[in-house]
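Have a look at these structures, which come just after this line.
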Structure P
Amino acid sequence: MERYVVKLTQDERINLLLLVKTGKASAAKLTHARIILATDENNTDKTPYDTKVSKELHVSSRTVARTRQRFVEEGLESALSRKPHSNTRPRKIDGDQEAHLIALSCSTPPAGRSRWTLKLLANHLIELEIIDSVSSATVSRVLKKTR
């Protein structure tokens, strides 16, 4: 297993100490700053093991290892901030389709019905070729956000 050694410059160390001291950042950012400070090779103590740092800061040893690795490979700012989500999907219903759905739900229901159901709305959107396929749960989520 490759060992990632954290070596902070004096400016980086001062900035991290100031960040931790003021406490005006997200909890994750402060925790990562504390991890980097604790694992710094220039620290007065000997470089502690990940398990020791993880127990002191109440995080997993894997978090300590990942933070050190990101600091060495990508730099200080990357190690302090969270990684962007990698599993993002585009919205099923965009703004134009959402407008059609809202207009349809506000219109009079089909003959023999007293109101629109979610399943009726989903099927009608598909019949009008506004969207290729949509579930009633998706229709429900979109309408829930608009109310």
Structure Q
Amino acid sequence: MAGPERVPLGLRLARAAKAVSRAFDDALAEAGGSRPTWLVLVSLRNLPLASQRELADAIGIRGPTLTHHLDVMESAGLVTRRRDPGNRRAQLVELTGAGDAMYFRLHDAVTAFDQRLRRGIPAPAAAEIERYLDRLRDNVTK
């Protein structure tokens, strides 16, 4: 008599990724943000004055999707946009004081979430998990 069928690694990973992704989004929402807001804020901390194209490339999303997120963030006073004097077709984006404050609030939430995610996993094992996750990604993208 055969035992229960083994769950394929891809399905197990997809289930874990979905649960972690939802919990991460919930942690950001509790801090007053969202994943797109966090990604834009992190990118603008690394590129303090960036064109929308540079931001979209850094985040890995399409221009129209970024425009939607920036519209929301600009309405909330987190970022400003202005024309690039050297290229009138390009928009430059930068953080406001409120955007900087939101970055630190979300950074605290991200740090706490990372600690929660690593709970009960020794540092060497966590480093090994990171290497395996990178390998899994590479196995399907290269």
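Values quoted throughout were computed directly from the atomic coordinates according to the rules given, and no laboratory measurement underlies them. All figures in this text were calculated on a predicted structure; none of them were measured in a lab. Cβ atoms are built from the backbone, for glycine too; each structure is taken alone.
One of P, Q was used to calculate P(r) over Cα pairs in 5 Å bins from 0, in percent, giving 1, 8, 15, 14, 9, 4, 3, 5, 7, 9, 9, 7, 4, 2, 1, 0, 0; which? Matching structure: P. Taking percent of Cα pairs over 15 Å apart, for residues 91-130 alone from the coordinates of each of P, Q, which one would give 59? The read-out was computed on structure Q.
The value -17500 for helix-only ellipticity at 222 nm (-39500 (n - 2.57) for each DSSP H run of 4 or more, over all residues; to 500) was derived from one model only; which of P, Q is it? Comparing all candidates, it corresponds to P.
Work out the source of 4, 20, 28, 23, 16, 8, 1 here, i.e. which of P, Q gives that when P(r) over Cα pairs in 5 Å bins from 0, in percent, for residues 19-74 alone is computed. The value was obtained from structure Q. If FRET efficiency 1/(1 + (r/R0)^6) of positions 11 and 115 (r between Cβ atoms, R0 = 35 Å, to 0.05) is calculated from each of P, Q, which structure is the one that comes out at 0.80? The read-out was computed on structure Q. Suppose relative contact order in percent (Cα under 8 Å, 6 or more apart) works out to 17; of P, Q, which structure was it derived from? Structure P accounts for this read-out.
Hey, mean count of other Cβ atoms within 10 Å over residues 51-58 derived from one of P, Q reads 14.5; which structure? Label of the source structure: P.
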